[in-house]
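S.K.: Please find the structures below.
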Structure 1
Amino acid sequence: MGLLQEKDKEYIRNLFSNLENEVTISNFTQEIECQYCRETREILEELAELSDKIKLNVYNFVTDKEIAEKYAVDKIPATVIEGKEDYGIRYYGIPSGYEFSSIIEDIVDVSKGDSGLSPESRELLKQIDAPLRLQVFVTPTCPYCPRAVRLAHKMAIENPYIVADMVEATEFPHLSMRYNVRGVPRTVVGEDHAIEGALPEKQFIENIVNYFKTMKK
């Protein structure tokens, strides 16, 4: 028995009928010592079955080490979503609960190769001209987290210097402790700046761009 109900499959199938270009999902997993690896793979397998424009690759985190290193994947379960190029969209942890909607919407955006951000936001992001990593800490039960995840991923689509990770906070407690995650969503920018909560697009991007400019000085 699958994880998705038939009515959910039909809804997603309709969304995916508008996919413009092929999307490749790469799942990094292993059979032991990974709490949600199996469930993550099952979710991705069911999604891939809903469109012939979605290709799923499943890699073993240990034996496919070179491929993991290519994508800079350093923990599992990990999911990479690519379109015509690798936009830097990463999921670490199971994309379940409220985050399930994020991965579906990301697939649609990646197929278009378009962030969907406002012209003002696109212009602001041109100021980021060196590598920058965003880590959005979430939990599956947080209704506000998808907004932060989606904005971070849209920024990654828009700007090739940005890599944006969704990190499921309870699956990676060592990272939650390292980055002082006491509530979600919490977006860690680089290593020493954080944004609390789900901000509107303009405020979120201005915050990150302003931090980037101070970091470069």
Structure 2
Amino acid sequence: MTMPFPGGIDANANATLVFSLVAAVIYAFTLGMPPRLARSATKTLAVAMLAVLSFMQGGPWLLVAALALSAVGDAFLSRDGEKAFLGGLASFLAAHILYVPLFLHSGGGMGLLGTESWRGAIALAMASFAIVMLAALWRRVGPTLRLPIGVYVAAILAMGISALTTSSSLVIGGAILFMASDGLLATEQFLLAAISPRIWMRYAVWTLYYAAQLVITLGFLLS
């Protein structure tokens, strides 16, 4: 079996990556079940192991910290209730804020968005997506959630645009997947609240989200 890091399946880096992938798959099979401690632990471990992998491989500390904060956010979002949701929102907000300088530091500068048309086009699509989502959510959420959600949308847009300054297709693809996952999550949580739960959306949110974190991690560790 071909592994991304030297040493085969027995190497610590590859074993940690496999551990993360297995946790992600196991959590996917529990999506339709009520919140339980074991379910929360599995969800948290999937991305926490990516943080461990990044640390083991000497990845940028901003990457390690962003992944660790994302794992904390996963722990919050694995539970029900507004307090858990706000905890998850705060954790992922902090993670996105860390991703921005990480991407900008490793990228070629914001000028690339003007000199390479495809980057500018994707940035425009990201901005349009963020504006549409914010406008839709603004009408559906309560006053106490409007400011936190507005700040979060701005942060994830900044994360996405900063990723476009990098030369890594994995990082850019990961940022796009992350935005798509958050958009689906917001749709399922708020815009379809009056409709019966759609389990396929939860699978899609998790798949897009985990894939985003995975490819961003590999984009840095394999470069």
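Here, each number is a calculation from the coordinates, and none is a lab measurement. This is a predicted model, so every value here is computed, not measured. Cβ atoms are built from the backbone, for glycine too; each structure is taken alone.
S.K.: Identify which of structures 1, 2 gives the largest calculated value of mean count of other Cβ atoms within 10 Å over residues 15-22.
M.R.: Going through 1, 2 one by one, mean count of other Cβ atoms within 10 Å over residues 15-22 is largest in 2.
S.K.: One of 1, 2 was used to compute helix-only ellipticity at 222 nm (-39500 (n - 2.57) for each DSSP H run of 4 or more, over all residues; to 500), and the answer was -12000. Which one was it?
M.R.: This figure was derived from 1.
S.K.: From 1, 2, which structure was Kirkwood radius over Cα pairs in Å = 17.9 calculated on?
M.R.: Label of the source structure: 2.
S.K.: Match the computed value 1.6 of distance in nm of label points 7 Å out along Cα→Cβ at positions 39 and 87 to one of the structures 1, 2, and report its label.
M.R.: 2
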